[in-house]
Structure P
Amino acid sequence: MQPTVTADRGALHLESRYNYEERNSVSAFAGWTFGFGRRFRLDVTPMFGAVAGERDGVIPALELSFTAGPVEFYSEGEYVIDVHDTSDRFLYNWSELSLWPADWLRVGLVTQRTRVFNEPRDVQRGLLGGVAIGRFEGVLYWFNPGSSDRYVVTSFAISF
């Protein structure tokens, strides 16, 4: 289980996660969103955060989204710097390219680069499918389809 809680007020973005950068660790971020455009929308959110627990560190991070009609690109990346061993650093990235063929349906591609998930691959690739109804959204991510190291991740979100 990996809960993430975000809060946005105007351009201010706050975020907290558990079991994200490392198991049994909590992270918190603060950032500012810069938005550009209407028809073609780009939002960039530079953030700075920290993680504590099994891993203790500082984390510069960036979230970005680009929307053009029914096409959406989202990416989040962070560079985790362990404060106990500064040589123990890693780059994490999660990116999605989605198409919304209907207001309630999302399909697309997903990639992630992580060190936390114990897999032989450095970069995981996959497919995504999601349904949004009102304030609720559920997404299924199928990583490494067609290989012996495939796995599924599910995501549930509520907005209020």
Structure Q
Amino acid sequence: MNKSASYSIRRALSNESELLTEIAFKSKAYWGYDAEYMDKCQNDLIIHPEELDEYIVNALEVNQEAVGFYELRGIIPEANLFWLFLDPKAIGQGFGRTLWQHANQTAKDIGYKYLNIKSDPNAEGFYTEMGAVRIGELPSSAIPDLYFPLLRIYL
């Protein structure tokens, strides 16, 4: 799979929750987390069908196969990037940047003024490279005493 492949970004379908959950798990595991960690955070990685109807969830397709997605939530002026995951086979080919840019433009078009990101520590460098700045930390909902970087970008 490479960036020269045919790709598109479209609204995720309500019947794709299992597929997107699978992508989320693969993406998180890509960073080398052990089985115990993955077990503890599994409930936080499940994409529920109702989310796909209630929030802005867009999927990235490469050669007609969904390989990534993002979700936006929030009340204007504040958007939250709730998810941005790529299947590991799509990592390192510019698709993360493509999803990020699409999420930013979508949020901007809606009227959001800034975008908050609760980042995995391994993804913080990606987001700061994209222009986000660290504004704090947020606790993990699954693991006590674990904190995640909270980042923001003004749109």
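Since every read-out is calculated from the coordinates, none of them should be taken as a lab result. Just so you know, these numbers come straight off a predicted model, no measurement behind them. Cβ atoms are built from the backbone, for glycine too; each structure is taken alone.
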| request: State the single structure among P, Q that was used to calculate relative contact order in percent (Cα under 8 Å, 6 or more apart), giving 21. | output: Q
| Given -9000 for helix-only ellipticity at 222 nm (-39500 (n - 2.57) for each DSSP H run of 4 or more, over all residues; to 500), calculated: source structure among P, Q | Q
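Identify the structure, out of P, Q, from whose coordinates log10 I(q)/I(0) by the Debye sum over Cα atoms at q = 0.14, 0.25, 0.30 Å⁻¹, for residues 20-75 alone was calculated to give -0.44, -1.06, -1.20.
Answer by label: Q.
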| query | Computing P(r) over Cα pairs in 10 Å bins from 0, in percent, for residues 44-107 alone gives 20, 54, 24, 2 for which of P, Q? | reply | Q
| request: Can you spot which of P, Q the value 16.8 was calculated from, given it is Kirkwood radius over Cα pairs in Å? | output: P
| remark: Working back from 0.9 (distance in nm of label points 7 Å out along Cα→Cβ at positions 68 and 100, computed), options P, Q, answer is structure Q
| message | If distance in nm of label points 7 Å out along Cα→Cβ at positions 36 and 124 computes to 2.2, which of P, Q did it come from? | response | Q
